[in-house]
1. Taking mean projected area of the Cα convex hull in nm², for residues 243-338 alone as the criterion, which structure among P, Q has the greatest value?
2. Given a value of 0.35 for FRET efficiency 1/(1 + (r/R0)^6) of positions 155 and 235 (r between Cβ atoms, R0 = 30 Å, to 0.05), calculated from one of P, Q, which structure does it belong to?
3. For structures P, Q, calculate relative contact order in percent (Cα under 8 Å, 6 or more apart) and state which one comes out highest.
4. For structures P, Q, which has the highest computed value of distance in nm of label points 7 Å out along Cα→Cβ at positions 123 and 371?
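Throughout, read-outs are computed from the coordinates displayed, never taken from laboratory work. Just so it is clear, the structure is predicted and the values come from calculations on it, not from any experiment. Cβ atoms are built from the backbone, for glycine too; each structure is taken alone.
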Structure P
């Protein structure tokens, strides 16, 4: 049964812990009792553990080994400083990792852990407990990995770390088809692009981040009785609209419904599309219900990212693409979504560079999703565009960094509008996490017209009516920052 829910400070990256706490009280009738300290939590819950495992603070990778043991043995993970607290509460030692891995590389440590524990671990999921490294760690998803008996690791997907890469390839190859990699890559070892390319090449799904909290609590609730996903569609599926001689602008928030944006002031003042982490239907349904319940008429939900989880489609094996997209289709139907967002940064350099799709990948999407009204592509700007049977694929022309001054954002958009003089011009804008809607209202006011901000479904229907954009796919000669494995 659910026992412990953590409410994080409002400046934590995932800002929904307090609103979701209130949702559980209001919609699920949960009565919470405040736990004032870790010591109080230990007093309350130590009886549910079968013992403890000590990690070695001098060897950071030992923490992931300890988490793996905790899942397999129902153990509490402690450091040397907190060890007396669990001993005082009557817990016995299951393992002590102090000194075991001194002087050994991460590859050697995880190789040893594979030999000891991998055979007993979950093969439908693995925990990539990376993210922040060094003095600050944020293993907020550890509770989920422990509950589901996952193997914890932060192996590198960077080819310069050959031994770590080889071991992670082995682990990925031994997961079941369609398995999920939870967590996030290590900021100290490799890049998001490298790791997502690697896991996609095995047909695996990514669900992040490493600091996503409370999944072991959230997974134990279902949707409230009678709840059904109803999206804010602004146009019928078979409607035909006609674009006029103006600029049509549409905003999209990805990053798991914006991560830190939903609770910010101004939401609802402009039409916004929000990329939904569709697999939350399986392990965090109350969160999805909270978003849908609190949506305004201007909030429109879309599927993504690239499929039933975060993955790079240019690297999904051909024999895995169909089953994965069948799963994504089913999730989109349940969530009442009609637009799919695609992202493949495997050849990009962060948020710049080549984020395009070759024709083969585009062909696969059109075949796999016959019922969507259109597709969008990219993260930073991209150039892939198409129109088939009234269903467009439009890439982002602009990416709004939350740190970029609003007057410069307005100037950038104004320049794009001037450069793309042919009308109608369909300007798709990706709004990065932590941007707030109020600031974008001011940006729109600065643009020279005629400019109309429209919901994404309307935008795609208009783009289908007058193809002023050029069909383009990724070309073999296009530059690639990372060429894959």
Structure Q
């Protein structure tokens, strides 16, 4: 098979070459030893949450959630602490986020983000490379793209959101072109349903072929329902509000009446938000328990250390931060999402601060599996950074939401603009990681705003964003009202 330059290095390097590469570093992460032949086409287990903030994971610093199984992936692997969803042009941020993940392209450049028509999809390429591709859980990009992506699957949810205990699912039979999906309802909890489907696949799969398993949970998306035994662990009055909790956002972001923002009373009532957060934490702990069941299945099969496991989510969630409840904003809590790699030849217990996007998974998984990359991919292959912490050529993170918000950040400062209201915010993320002190009105930061604005316009070109913005206009925007 012909390999492009992105697939020649990274995880598929021999152990000796990896050790030589790491020997040049000041600190040498521990690496699980595997031969090149073993990992030429490694098995890939992709675990995908819905609406999960990375700071909800105990191993990443949260003091109230219990996530021992996700924590085990953090300790066994490499975690990206500045990973983002690029954004969305729809209130259902999940749909464009998943479209970008499965195509490696921004939603601006996709011919059709709802169906993924006109773009190669990840599962399709892996099948051509000899992989069995299995899908279960949420698929938010219509039936045809699922059919293209997966050679097998079960318990498929074709939609955006669902009651967690009365899930409208589909059996999947790709051998029947006239009726590939058969609808049914399952009254078990969604996380248990999808974990069961993944476990059944792992136990019955063709052992002679490598596999890519796409396990996409609907947790912890609302409605935030979980078994009583989990919800009872989180007492509302003991829940801590986010450090940037506010009763109201100080101005209209351009998306204040969307469904997500109607889930709690405005102005926000602390006790009510605490109850929402307790629901959220309970769902995450229950989700973690189901992940544990999947990992235990791999362990029982002797495959846990031979499988590359990737854990992520489609985006984050405000749930009280900045007086907001949803993810239709560009603050860190909404656009950031977890990204963890664990498995053969992946450094253990490592944190990477490189700027990454969810859509980087497309070229990275292609690299991990020696799969040929198509043209026009905008994501970056992370394999060399995973293995040797080699620098990623990305100095900024650009985010977008509809035509009402744009943001750009570097290692210290973050600029958010609101083109409809002509507001501007500047945050010093080193001294103000909660994004609560807008310093845009301070003339000492005039040059910073100018440089970030120029970078934003350049990023628009790269990602294909056609929203008409000018530096002259942006520099004339009014500093947004301060947080209260």
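1. P
2. Values: P: 0.05; Q: 0.35.
Source structure: Q.
3. Details: P: 15; Q: 24.
When relative contact order in percent (Cα under 8 Å, 6 or more apart) is calculated for P, Q, structure Q comes out on top.
4. Numbers: P: 3.3; Q: 1.1.
Comparing P, Q by distance in nm of label points 7 Å out along Cα→Cβ at positions 123 and 371, the maximum is at P.
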